[in-house]
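Values quoted throughout were computed directly from the atomic coordinates according to the rules given, and no laboratory measurement underlies them. No experiment lies behind these values; they were computed from the predicted model shown.
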Structure P
């Protein structure tokens, strides 16, 4: 097909798949549905299997939802060109990085292979790590070296160098997250109009939200210096740019940072007294931006990625409701958990 035909097909495919997104009434209902209703409505029969533990049922539900998301991702990449497919696959490889973190934690804690394997996601070939090969690594450094010959080589190399210098699990995982987002930013730069404008808006929706949370956490919870904090941040292409982050990390209190934020983040976070209060407001900002891209962008790849981000957020909300029911929480606690869901963030 021609590029025009490919874009038309992709946009049509996205529009059809967008009907699967949860409407507000369904999201509201999730906190009130019993486990049997959740299992029936979302085709998750394993939730009702009383012969397995709640932990196993929880893991099975999580795996099913991730497989659903990634199967849709692969469907959307079929009509894409090389650069479009690379960007979307890189976004989906975050789940391989969750597996990488699980492997690293297992190596650091000297867990046995079976225990580590129980906590790995089963992923499609285009996204997964060479898990069997990595299991054979004697330690974390060897594990990262083995990854330096695959699609995660840049992430693995930076993580290895950081760990060789600091030997701190926090720094190692921060390096993985940082390099992941830097990679997405670099992928966006190869696109021309109209794709780049909308992709920059889309990726920045996550970077502005996550970047502010990281800044607040590193400066005022972990008590890192301004220079140490800035080192770990990934500048956004819209609101929290490099220059703005440099100014914000030099401020001495949580309140000063919020007061100095550029709009619309300043209004969004007005009167927040903690990171926990800021997170749902930033999540709402990101979701609003992503929805705008899905609704208005002429770029098929931007709309496809926006759909996947929103679909992921819906499925994370569904999983939060399932997890709450399996743990015996009441509706109020589950409803609160649903308000904390952030685009692009899982519990791994």
Structure Q
């Protein structure tokens, strides 16, 4: 999840009621022709996150920090450990797309017990979510993008379910080569079509001869964020921790999806009224960081990372402190580390860290 993108301004930024964004997108397509999937996704998610709190039982989805305090606490202890072994610099805590602020609340509490009380910076474009975060995190500073983060100190940045909501391009293979996937509109129905051809250089060499019908997703918006952070981390010190569902690429496949009411939906239906996302290519993120001189660690599965950080010991301690919640704590722990076959997040979700030159290796990756 993330309050991602500002491209909605191209088709009108007034929230309106349900269907208002769909009307504006339909008019834009009628006037200018089909638009890239990336623009459709950016506009839809910008509207979606600006107009609601999507989390929890009454929303559309739930994230790891909302499942259990253990997740945010372990992230906080991971950050405090890295800060300590880096020499306890005057560093800032940064979260990208912080949702309700639950991860930061739990992480900051754990970091304080470890002796670190950093200034807090939140990258969030949604006024609705900023309001919720402000009620829970005192003294935070908000940013519309990573470009305005402090430039005078190291940054320890966490991005949980942030990169999956950034707009992607989709390329589809046809008999005459690779084409950009566009979104067309017939009456009030949005549907994907093959658009103009793209240069071979856009497609990894190992995938250029894929069969007709193959789909490739690329994430220029995610790479742009990594590049901007990479410049800062190389110059200022610090790290980025990215936790998301995804894979090690390059890989073929259509992962563009929508979630509404805790169920999957057609991503081309009801733009702005459901969460749009795509699986994250961690290989691409790591390569973008390494191109700016950062060291890459992982990706490893979320289950492996949390177990290495001590989730079992933390679950046992919580159960001892609140024995009436023992079964719930065990169930939450299982959801965070189990595989998808057991309705868990432990295998699909991956963890990647990027660290500045000279910084120590982060915990949980070996």
Structure R
């Protein structure tokens, strides 16, 4: 890896805006709330240091000259403020810079001297002039270790076939057109990755964050046929789950309910069985209503009297609730929840 160090005026970052790609595959999109953006701008107006920006130089004749490897949120905030995208309305009123007020003002409302100072502010830029994708991915991951990137975002930085397939399902399957599962911070990719792991390992392994990362590495180019089979299974399961979710009025938002239901469907379809979405929605609604009712008092399920079948179902629901409370991604709890859901829904 080769890196050149520069100091670029903000005016250059503004002029180069069309040539800088803020959304390469490893980036998470806009994430900063206004207070954080405002504090960055306040620091710049006061001449304070801000963290270095890392840009990867791209081959000539492409759509962009640079990819933002690190510092995307800072660049985005600078561009947005410079174009009057937000005002400096911080919860704690910002004191004047020198004799000039800044609180509540947009860029165009600042005193001319502050606008000039902002444009001339020097940003430390590390320009990566030579690096392969693995080096870029490792650099990005290392730079993010000190901030609140979640596991799904770190997995998204892995330039591997499994990562791309998971992302394509999470962004392209029609289930997600109407779902109430948020699309922020790669949450949908995280949900799909868990189902993908269940299908890949047939429910026989833990699927914690480190396990998912290993899975992304394991299913590389040499396992292309396996990837196609797994992605097909996940896609087909989501097609049924989309119908179920519609019947439930978009009720499926909790991750483990999504994973448990999708895995149940994958199992049935892999066994060559048809899954009736209407029947599954009806039985799951009964199950979930009871789960919500007894989630704070599961012991009452074991004390209730009834037929042999009802006692068995009560025990299954009790087991599900207790496993749901524990670590959701361990093999034992996944297996317990699957057996309980099968008792109710099949």
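The table below lists the values:
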{"read-out": "Identity of the structure behind -17500 (criterion: helix-only ellipticity at 222 nm (-39500 (n - 2.57) for each DSSP H run of 4 or more, over all residues; to 500), calculated), options P, Q, R", "value": "R"}
{"read-out": "Computed 29, 58, 13, 0 for P(r) over Cα pairs in 20 Å bins from 0, in percent - originating structure among P, Q, R", "value": "Q"}
